[in-house]
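I've put the structures underneath this note.
Each reported figure results from applying straightforward, stated rules to the coordinates on display, with no laboratory input. Please read these numbers as outputs of a predicted model, since none were measured by experiment. Cβ atoms are built from the backbone, for glycine too; each structure is taken alone.
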Structure 1
Amino acid sequence: MNSIEAVILDAADPAGAERFYERAFGLGDRVRVRAADEGAGSGFRGYTLSLVVAQPSIVRGLVGAAVDAGASEVKPVTKSLWGYGGVVRAPDGALWKVATSAKKDTAPDSRTVDEVVLLLGATDVLATKRFYVEQGLTVGKSFGRKYVEFATPGSGIKLALYGRRALAKDAGVPPEGDGPHGLTIAASGTGAFTDPDGFTWQPAA
């Protein structure tokens with residue numbers, strides 16, 4: 001497996017979802033939308049998408065743009081021990097965290113996103129880690145059963161694993177949920193497969 005090219009999100013209103021992502025985050029073809037009659041399941045979908053940025057003003061700008069475009073605020077933008085960030089829910093239901101490790105602004109808001117990170121909530125982090133290593137991914141960082149980050153140089157989207165309950169807590173939502181994830185991962189250098197937590201992968205077009 002070479003790299004994740006895009007995430008494909010199911011939406012009952014794909015045209016509206018596409019307009020939202022263009023207005024809110026401007027991520028281009030890294031986020032794609034497809035029509036789905038049923039969309040995703042109820043409750044927590046088992047994943048979050050994170051936008052890593054350079055400073056607080058960019059966090060405020062992106063979260064504000066997302067809310068103006070139709071997102072709902074899940075966790076207000078605030079300072080914490082690790083930095084500054086907030087969480088919003090897109091109109092299609094996906095949870096997005098916008099965050100920076102910086103606590104002070106050093107330049108005007110550039111609306112620049114440094115990294116897009118897909119965090120998958122794993123029931124058993126170690127088992128899912130082994131699965132992805134078998135698929136050809138290389139571990140970049142690993143903290144036991146809590147967190148795994150894969151080394152994906154040149155990838156448009158970084159992949160990481162987090163315990164499902166811990167991920168839900170970080171996003172500010174209850175961990176319960178069932179039904180489809182409403183997410184497909186498109187990657188180069190891979191075939192179609194489904195991971196231990198039910199996340200589906202397909203070759204990038």
Structure 2
Amino acid sequence: MSENQHNNNLGAGFRLNKTVVMVGMMGAGKTAVGRALAQRLGVPFLDSDAEIESAANMTVPEIFERDGEPFFRSKETQVISRLLDEERGILSTGGGAFLAEENRTNITARGVSVWLNASLDLLWQRVRHKDTRPLLRTPNPRATLGEIYDARVPLYALADVTVVSLPNLSIEEMVDRVIATLLAERPDVLEKTDA
């Protein structure tokens with residue numbers, strides 16, 4: 001899509017000037033909220049994990065198992081950089097993506113990071129029945145999630161914008177919160193239009 005097509009693509013009376021990158025823990029809602037946000041704004045939804053899986057013709061857990069986490073993180077950085085350059089939209093990233101300084105720098109320079117800040121209890125409620133999380137394949141996944149959470153929260157806190165995720169909010173209500181936060185804190189990223 002050309003720059004002009006993007007500028008004319010006014011979803012629901014908003015103009016998106018930079019890619020919004022959803023960051024946060026597994027289970028925070030990056031994909032669900034990101035997809036709904038993209039739909040609301042009328043912009044593309046991009047998912048770095050899905051892009052990596054498509055390119056490798058393997059799932060993220062399979063890549064972790066075959067090639068290891070460092071290989072995956074290297075590919076993730078390449079994909080995020082390419083997506084930031086290629087298309088303006090909503091980009092959902094894997095939970096570990098924002099930990100890499102290079103990714104944080106790229107995202108802040110070429111987009112805006114939105115941390116979906118969910119409590120550990122809420123995250124556990126959402127991920128405990130899924131076996132698709134390679135980092136939680138441990139004897140005590142709840143303790144592992146807590147360790148990952150404690151290690152990552154200080155880095156997620158570096159995000160450009162924070163939106164608190166509450167258990168009683170629907171996906172649409174979370175989208176409302178993200179839009180309101182961006183309009184208030186980052187008018188350079190999201191503008192209201194007369195449309």
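Before moving on, here are some points about what is shown:
- Looking across 1, 2, the calculation of Kirkwood radius over Cα pairs in Å, for residues 91-170 alone that yields 14.4 traces back to 1.
- Relative contact order in percent (Cα under 8 Å, 6 or more apart) derived as 33 - corresponding label from 1, 2: 2
- helix-only ellipticity at 222 nm (-39500 (n - 2.57) for each DSSP H run of 4 or more, over all residues; to 500) from the coordinates reads -16000; which among 1, 2: 2
- Structure with the greatest value (metric distance in nm of label points 7 Å out along Cα→Cβ at positions 35 and 139, set 1, 2): 1
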